[in-house]
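Participant: So, here come the structures, one by one.
Just so you know, all these numbers are worked out from the coordinates, no wet-lab data involved. Please read all numbers here as calculations on a predicted model, not as lab measurements. Cβ atoms are built from the backbone, for glycine too; each structure is taken alone.
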Structure P
């Protein structure tokens, strides 16, 4: 059985590309356009990890990560931040919030799959 990956990004194109890439690698994918919508999808379902953007409307990636870390069932779920932001201080904020890995956009599909494979072990 494949693992389910939650892809959270306000860009329809990035969500589409990430979802197609991960589905092509054998993962099941669920999608949300912001952190609040993504939290609603974490309703007890089995989710192997999340790939989320930093900058989104309604609830940004860091707020999403902090919220996820307060849900017992998902506290240890791996989270990959996929974003254009690459400053050291932002990475530190991400680590402090509970981000497990960081990847910048635009992303290489092979590198994304490799990172997800590693985090889902």
Structure Q
């Protein structure tokens, strides 16, 4: 499930991903994110992955196709979590996107928000 975080404002978008994501989760959430991208052009995304348990196969495809379509619409992306693979994803994102991605440990949530907002 995706949940928009209360700290979201303007082009600063915070999202919590929990559980195992489904195609239905993406169908509900992506139009909201695309609306924000349409309004602001480029956005700054904080993705809270605490409690994230992966994707169903179709949801993984949804994530991939959205990322390939919008790779240049992210100024910054903060991945917040506690798993080694999440840090590796942030490094990979730096190679694939026009903006910058960074990994923050779960305990560094305030620092992640500060970086997104600076």
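Participant: Can you tell which of P, Q yields 0.8 when distance in nm of label points 7 Å out along Cα→Cβ at positions 17 and 105 is derived from it?
Facilitator: Numbers: P: 0.8; Q: 2.2.
Among P, Q, the structure yielding 0.8 for distance in nm of label points 7 Å out along Cα→Cβ at positions 17 and 105 is P.
Participant: While we're here: Please state which of the structures P, Q yields 13.1 when mean count of other Cβ atoms within 10 Å over residues 41-48 is computed from it.
Facilitator: Source structure for this number: P.
Participant: OK, next. Identify which of structures P, Q gives the largest calculated value of distance in nm of label points 7 Å out along Cα→Cβ at positions 57 and 89.
Facilitator: Evaluating distance in nm of label points 7 Å out along Cα→Cβ at positions 57 and 89 on every structure, the highest lands on P.
Participant: Tell me which of P, Q gives 2.3 when you compute distance in nm of label points 7 Å out along Cα→Cβ at positions 9 and 33.
Facilitator: Numbers: P: 1.6; Q: 2.3.
Clearly, the read-out refers to Q.
Participant: Additional query: Consider the structures P, Q: one of them gives -14500 for helix-only ellipticity at 222 nm (-39500 (n - 2.57) for each DSSP H run of 4 or more, over all residues; to 500) as calculated from the coordinates. Say which.
Facilitator: Only one of P, Q returns -14500 for helix-only ellipticity at 222 nm (-39500 (n - 2.57) for each DSSP H run of 4 or more, over all residues; to 500), namely Q.
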